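Participant: Alright, structures below, take your time with them.
No value in this document is a laboratory result; all are computed from the given coordinates. Because the structure is a prediction, the values reported are computed rather than measured.
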Structure 1
Amino acid sequence: MSAPRDTRSACRSGSWPGRGVGFAICLWWLYFDLVAPATERRIAELAGARRVRVALEAYVYGHFPLIAGIVMAAVGVDGTLRLADTPEPIGTFYGLCLAGGVILHLAGHLIFDRRVLRARNIARSSTILVLAALSSVIGLLSALAALASVTAVLAALVVFERVRFADLRQQYGSE
């Protein structure tokens, strides 16, 4: 059984694997670098019914948009692979899935952070605004340019948070 033709041609393009992996690493990093250790620590500090309520609200209300955003972004990445070796624009559907999925994922982070850590993350809120602005033109970009643009915005957020929250990372033992 051979791979579908569009998948084989997408894999021939040398830049695709790196961009796709970079995109996935950014989403992974934004959750597991600080959010997961900080959440573990915060929930461990709570006791009784409050602990259960905070954990339930965070993992139900916060994780739904996190997961839905990943699924939506995966549809966008699938679209980039389908159009990998064509000069065609990614189109509105796949472009909005790509950028909108990341927006939804980041919104889940904000809900989660607010509920568990009682924190507001201005960098992630600003990234949502940048991605919303990008959403207005992303459908006009080639598949590679669309994926690269969203990945670049995510990478900028990761780098910013690595620098800005270095002291917290050491405190949580994530470094």
Structure 2
Amino acid sequence: MILITATKTEAQAFVERYKLQKAKIKSYTYFFNDDMSVFVCGIGVKKSYEACLFLKENFDLKSKKIINVGIAAAPKRFNIGDVAGISKIIYKDEVVELKKEGEILECVDRPQNNEKNTLVDMESFGIYKALKEYDIDFKKIISDYFAPDTISKDFVKKLVKDSLDKLL
């Protein structure tokens, strides 16, 4: 299984629970054991795209389950800490149907302060674009209601830790 997170903070709960070892290849950090790898791709569409191209070129992904795990802003109909599967990703004028049940996720280039009707993240489209030939699950933990300045690293670690069993 390969998990892709934007930040080391999002990866931390997996590292602690599954006793993953840290490694670096070029500028990329990943954590691993015999059963799982967590690859940190960076924040934003461009960084996530480039990191996932590197992942595809340097790791055997063919027989692996791939999951993008991360936080997302959401409308108030969701509860903070909810985990949502994703059925569609929207980035600018591109729409990607994932053939899965779940929520619509809009991928944006900057943190959002204005409420939207969909979940919002900053990496999903880059991950999808680089790895579209693979069956990727996108799972987002609701972190805020379009108030990015309220999110701390400790809060993200707790959100992921509390959601671990729902993410795999």
Structure 3
Amino acid sequence: MDSRNNIANGGYTLAEVLVVVMILSIAAAMVIPNVISTSDMQAVGAARIIAADLQYAQSVAVTTQVPVTVEFDPASESYSLRNASGLLIHPMNKTGYTIRFSSLNGYDRLDVTSASFGGTASVTFDEMGSADNSGTVVVQAGAHIYRIAVAPATGKVTVTRSS
């Protein structure tokens, strides 16, 4: 008598379980990107870029002992860094330091809604790193809003979520 015929067939083999897990993984990989909103990632990414560039402008002003101005243009979703000689050179791409979110890949839903520093859309960091005015830049993607604030005396840059 063959003992294999007496064993109950009530269960799944390891191969069957692995195939089901693989199919579910593939389905999840296709569905999850469509479920998760990218607008929050766009807004937080833009806020981080702006905050980093404000800190970079402050750092350049201190190290070169020449004031650096960050000029925002919310209408064109852009800003630039300049000193008395003109546009700064971007350290990564070696071109004029102008950031246009409308031309950056992955920021199609982003809106730079406002930039206000004492009534102007620009902030200047002096040789000591102090900002000439306090102010905020507001970015929005979908329902996600972030505020990038610059303190007047210290030039400290902070990012807060407003949505």
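Participant: Which structure, out of 1, 2, 3, was helix-only ellipticity at 222 nm (-39500 (n - 2.57) for each DSSP H run of 4 or more, over all residues; to 500) derived from, given a value of -10500?
Facilitator: Values: 1: -24500; 2: -8500; 3: -10500.
Label of the source structure: 3.
Participant: Which of 1, 2, 3 yields 1.37 for Rg/Rh (Cα atoms, Kirkwood Rh), as computed? Mind dumping the intermediate values first?
Facilitator: On the way: 1: 1.04; 2: 0.93; 3: 1.37.
So the calculation was done on 3.
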